[in-house]
Structures are given as structure tokens and as C-alpha cells.
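Participant: Structures are listed in the sections that come next.
Read-outs: derived from the displayed coordinates by stated rules, not from any lab. All of these numbers come straight from a predicted model, not from anything done at the bench. Cβ atoms are built from the backbone, for glycine too; each structure is taken alone.
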Structure I
Amino acid sequence: MRLRVATRGSKLSLAQTREALQYIASRLPEPLEYELVIVRTRGDVHQDKPFTMIGGKGLFEKEVNLAVLEGKADVAVHSLKDVPSEVSPGLVLAATPPRAPQWDILVARGGAKTLWELPRGAVVGTSSARRVAFLRRARSDLVFKPLRGNVDTRLRKLESGMYDAIVLAEAGVKRLGLGIEYWRIPPDVVPPAPGQGIVGIYTLYSRSDILPALRAASHRETYTLALAERAFLAYAGGGCHTPLGAYTAIENGDLVIRAAVAEPDGSKAVWVEARGDPERPTQVGVDAALELRAKAEKQGISI
């Protein structure tokens, strides 16, 4: 099989794309050859501007997918947490390699090892409404400031003294092989973004020449978790400004999804847990989303 693979050109995007393709290649019955089609997105060009000013969620996804839709690439590779609930028409999630850690992490200066060791009034860098809202619930005294750029840039900003701590996705740090000290934020403090830690390979529904083989090569459990979290995201609603988190696992044969939503200022939050059949991941995700919407409405939280 030979594939033209659309991806962003950042160090992390290339690392996760190559990792994903190596896994898929190891499970295909025939050799895999590929060439990378590098797409420079608005998010890559305007790293000095907040997400809300240049498109919000889907900022990195749409232009990469366009290469597939226009026939310039056969597949597009994304960090699934960056993909909005509705993808470009005609595309389908074809495969997922094994999930990397799905958690958020805190990287701090000045000797702080955990969130609770940060000094009062410490400046924390993150551009995520979800992270800000839930961190405010834990530490209302902290000051939150936007943080953009690739992982290396964010770490340099921390080291330069612009922030006392920053929040990153553990998956990115792992995939880049960075030997930095960090503290994993418990998911009952900050629930991760749906799809965090999963790399998604998308192609056209119509590509019967490659879609079955990619599906067969996918990591089955990760694909199941991805379907559940994608369904949750689609039915929960909200956008990049909604402090919404969810994470899934297979526990004692059940598919379990735990999800939460908060007010942007962290003043209120609701949590739900849904369990179901791993063979019906979409239904489990929908059940969690509908329950969360109902509980949020009772508490006066908008989604």
C-alpha cells in the first residue's frame, strides 16, 4: 500500500504521524510506503494570537483535511482532541494507533511539584477554557494567562519567567521524548479533552481501496474509546469555549465514560458516569452526553 499523508509540519505533528504510520504498517498484510504532504495551517502561521481570534476548534483540522478532499493526499492525520465533532463531509475516521496518556500535566518553575504547591497568585499559562475553569475550582487564587506555540516554545516561555507554571497534554511530551519533570493532573481535578492522546487517521468514505485495510490495522480498544468520546462530543454540544471534558476506559468488561462540564469561572460543575457495552461505544457516548446536558441544565450551566 502506498499513501500520501497530509499532516502539519510541527515537530509534534510529524512525530505522532510517523508513530501512527509505523503502527499501522506493522499490522498490514503488505508493505506500507508513504510520503508526507505538509500543510501549513492558520494556527501554525498565527501562533501569537488566541485560538478564538483565528477560528477556534478545528483550527488545525480543516486545512489538513482539504488536502484529502482535493485529492492531494489519501489520508489526513490529526490529534483527535483538535478535531471538532463534525468533520468535513465525506471523511471518516479510518484508524487509530494505541492511545498515549490522555491526561493533562503541570510543568512548574520554582520547585513546585503539584498544583497545590504553587504560590498564591502564581501565573499559569494555558489557552484552554476547560483547563482554566476546572483549575479555578481547585485554586481560585491562581492567575491564568493565554499560552500559544508548539511544545518547545511553551517550555521556553515558562523558563523565561513569563509563567510560574504551564499546562500541557502528557501525550505530546511523551511523543517528543522530552525528559522534563511534570505532575499529572488527576482527572477528577481536570478532566481531559475528549480524544486527548489519540491520533486519528481520516480518509474518504469512498476509498474502498484503502479503508478496510486501515480499519483492520487499527488498535481496536483505542478505536472503541475514540468512537465513544467522539459521540459524546457530538451530542454534548458546546465549542472550544465550553469547559467540557471526558475520558473513557474499559473496566471489568464495561466501557466507562466519565465526563464533566463547568462554568467558565469555575463556580459550578457537574459530573456524570455512563457504562455500557464496548461493542456499542457510540451509544455509551450519547448516553453520557445526554445525562450531562440534563444535569447541567438543572444547575444552570450552559453547554
Structure II
Amino acid sequence: MHILLGGAVLLTALSCCCRPKTEPHLYKIIAHRGGYIENGLAECSLESLKATIALRCYGSECDVMWTADGRVLVCHPDDHGMVNGLVPSQHTLSEIRAAGKLPNGEEMPCLEDFLTVLTDPEINPLGTKLWLDIKGGEEDPGGDKVMAASAEVAERMGACNLVEYLVPGYYKDYPAIAARYREKYGINCAWNGRITEIGEYGPSGWAQVQYEGFRKSAYWPPDGYLDAGLTLSIWHTPPGLTGMRGYKETGFDPGIFQYYPRLKALFVNHPQYVISRLIEEGYETP
């Protein structure tokens, strides 16, 4: 009996050793504000960015705003568009930093700070990207300015391949914007929150849509978008959920997984949980 048991253990060990290993790769997951709800880290911080990289996410999302001295502030503004009680476009980066720090003690980061991390091959060997949620637009020129300034920073740092834009849905000239930044800088741009006819996205368009709104629209299921060659990413960040328990039990719809293989990415609050579910259900490998 001992011999048989030992043989069984040996065979198991051999089968494990002979099982093909999966090369490290990025999961098609975007961490909303660095996954702050799940990991408890300061949102849009360098600390949360590094945590996203460690999870092997495709990208980390953050808001960006233009400052009075032409810098790109990485932040999450309050409901009035303010950071540390200041309107970024009316103050310099130094003034905004002097008005307060992030909860973890970091000073308010600028785009250069984030790209310094992302361009370090030791920290970011697989090439996790940064999704820049553009703030401003229509009657606020800040959106145009922050897109232009972000592209200049990324080009100067050799990081255009690590940056992608989420262009607000109310920008009616999205196709022209996407073409301009793709052709001049190699930066991909999504039309963020816009759910409309396929042709309105323009050549090589990318639709970034909210799950509930998309599911209730005339364009659901997403096969029509995908079969037409439109790039599609879906954000599914149920509101009002502040912890893992609610997210697991009531917030996240795993039915979305069936579309995962054809999506550019899933944009979520709980990247680690979603990755684990994708692995459990056979859509991903460890």
C-alpha cells in the first residue's frame, strides 16, 4: 500500500511538472481608480498604480485635469470639479499640492509621476497601461488642453504606447479626435459612455460603454458591435458598493464573462476578484 501511495504521489508530481506553464500575461482588466475600493489604497495614487501592475491588469484608470501652469494632474475631483478645494485650471500644480496630500501621504501626482513608474521595466515588465479619463469638454476647454498636454508628456517620455484616452461621450467630434491622436502619437482613444450607431464611431472606433445602460439599449447584445469590427470595452462598476461582500453577492453580473474573449477590456472596481472568477470559469489562466 505504501508503495502504491508513493507511486501515486510520484505520478501526481510528475504530471504537475510536465503540465505546460502559462507565460505571464496581462489580464484584460482595468482597475477603476487603481482598484481603490478593493485594495483600500488611496485612489489614483502611485501606490494603487503599483498594486494594479502587480495584479497584471491591462490598465489602471484615473482622471486627469489641466492646471493653470499647463501640467496634467492625476486626480479624482469632487462633485464640483475641485481638487483639495481648488479648481485645477485656476491654480498651478504647486498650489494644488500645497493645499493637501493624498490619504496615504503622497503628494498629488502629475502624469510624469505615473509614467515614470510605467516606463520602468523592472516595475512594469508586462506593460500595464494608463487609461486617462479626460475631464473637461464642450464649454470647458480643459478637456482639449489636457488631451494635448498628456500626449506631449507621453511622447517626451517615450510612453505613448502606455497611454489610452477615455474621451467624454459629449464630444461630438470623437472620430476626428481619435484619428488625430492615433495618427500623430499612436494613442488609442475610446468614446466613453456613448452608445450609438456603429458608423458614428468612425474608422477604427472604440466604444467604452457602461454595462447596465448598454444591456438595456437597442444595441445589446454586443455581437453587432464586435462583428462589425468595432473595438469594445465595458465598464461594470455597480454604484453604492464599498466592499467585496456586496460586490460578490449583488453587484457584479458574471454573465458578462461570455463576452470577455472578444472585448478589449472589462473596467471594474474589484480587479482581483474578477480575475479570480475569470480563472475559475476557464476564461483566463493563472
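Participant: Can you spot which of I, II the value 13.5 was calculated from, given it is mean count of other Cβ atoms within 10 Å over residues 118-125?
Facilitator: Values: I: 16.0; II: 13.5.
Going through each structure in turn, the value belongs to II.
Participant: Still on this structure, please answer the following. For FRET efficiency 1/(1 + (r/R0)^6) of positions 30 and 174 (r between Cβ atoms, R0 = 35 Å, to 0.05), which of I, II scores largest? Please list the in-between numbers first.
Facilitator: Values: I: 0.75; II: 0.95.
Once FRET efficiency 1/(1 + (r/R0)^6) of positions 30 and 174 (r between Cβ atoms, R0 = 35 Å, to 0.05) is tallied for I, II, the winner is II.
Participant: For mean projected area of the Cα convex hull in nm², which of the structures I, II scores highest? Write out the running numbers ahead of the final one.
Facilitator: Values: I: 15.3; II: 18.5.
Sorting by mean projected area of the Cα convex hull in nm² in descending order puts II first.
Participant: While we're here: To which of I, II does the computed value 3.4 (distance in nm of label points 7 Å out along Cα→Cβ at positions 102 and 230) belong?
Facilitator: Label of the source structure: II.
Participant: Can you rank I, II by relative contact order in percent (Cα under 8 Å, 6 or more apart) and just name the one with the largest value?
Facilitator: Values: I: 20; II: 17.
Ranking I, II on relative contact order in percent (Cα under 8 Å, 6 or more apart), first place is I.
Participant: When mean count of other Cβ atoms within 10 Å over residues 110-117 is calculated, the result is 19.4; to which of the structures I, II does this value belong? Numbers along the way, then the final one.
Facilitator: On the way: I: 12.9; II: 19.4.
Of the options listed, only II reproduces it.
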